[in-house]
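What follows is calculated from the coordinates using simple rules that are stated; it is not laboratory data. These numbers were taken from a predicted model, which means no experiment stands behind them. Cβ atoms are built from the backbone, for glycine too; each structure is taken alone.
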Structure I
Amino acid sequence: MNSNAPAAGAEKQSANFSVSSRKIVAESADVQVKEFLLGPGEEVPWHHHSAVFDVFYCLAGSLTVERTDVFSGERLADLVLQVGDSAKVEPGTAHRPFNGGATQCRFLLVQGVGTYDFLRFTPS
């Protein structure tokens, strides 16, 4: 076990953004599982990943994920997840998960398989 890794369920904010809560559920060299809590209006800013995909599982409230193809700039349909819904965002797709609702949104994020990166993106 890596003694530098946070304990499962430990709060760990990102260096790139801050939200109500971001907890590490599981973490290895090529897979990460995190639980997020977004208050009304909170977001994870626009970004994409070079190699890893994101799978979102909505646990409470409603989660919207805006998407844009990084290479063509084409806007893709928003993913709107309700409790029990899940959706996958492929590498090369810029995305912005946000809570557009009036109550808190809680979701699980599975990221893998490969080296994680967070590349900022500005949609046109």
Structure II
Amino acid sequence: MRNEKEVCDICEIFAPNKKIVELLKNEQLDEDIVRQLAEIFKTMGDPTRIKIINALRERELCVCDLSESLGMSPSAISHQLRVLRNTNLVKYRKEGRSVYYSLDDDHVLCLFGQGLKHVLEDR
């Protein structure tokens, strides 16, 4: 006899609904899109990159500002920004000898904001 606290996470009888399965198969995303989306979430899954995205929510910042505010070396910040840039989460512009970073577009802000809202909702 099973312990009442055990939770079964699979169906006791395997009986998929053929109509629903066919609908789901027709609605599947292209593999390239799946890979790109997974890459975005993987990139955002790093605590340092989350801190950088959070810092860039309100304004563009230069590498020096990010370095000082996050207590990391400019080269470490630059490396993380390169990763964010490679997935089009941030963009940059040069002004003289300084490089300023900002979020690539409102979609990045929305992704971050929705995740933050989800984390904070039960607090």
Structure III
Amino acid sequence: MEIMDIAVMLGEAIKNDDRMIRLNEAKNAYDRDIELTKAMMEYDVQQKAMSYEYEKAEKDMVLISEIQKKVDELYKQITSNPVFNELDSAQADVNALMNEVNQTITRTITGEDPSCTHDCSTCGGCH
């Protein structure tokens, strides 16, 4: 079997993994949550406005404070949203899976654990 054929098989296995399915479902829920989308867009706008104000030679600290207050409110609104939290958690799980896959491939190719620091006090043992 050629390397690319095996890569396709690996991609299919990852696509069908429960963690990836969960991530796709979380992304779909995120895309359907209009209030969360609005809050995210407003958060980005406010962040850009604050950056713009900070770049000015004559900063309006009252305006910057108002913008910061709005950014903080939006941040709390976004991070307390269960749809956002599920997406964040699902993405972290998929990232961990992908790191594990990459480490396994690297370990197989090199014979060494890529996470090994060669300081045996930092792990449970690999050599």
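Quick check on the output: -26500 is helix-only ellipticity at 222 nm (-39500 (n - 2.57) for each DSSP H run of 4 or more, over all residues; to 500), derived from one of I, II, III. Which one produced it?
It must be structure III, since only it matches.
Across the set I, II, III, distance in nm of label points 7 Å out along Cα→Cβ at positions 45 and 101 reaches its highest value in structure III.
Using the calculated result 21 for relative contact order in percent (Cα under 8 Å, 6 or more apart), pick out the matching structure from I, II, III. Before the final figure, lay out each step's value.
On the way: I: 33; II: 21; III: 26.
Answer for the origin of the read-out: II.
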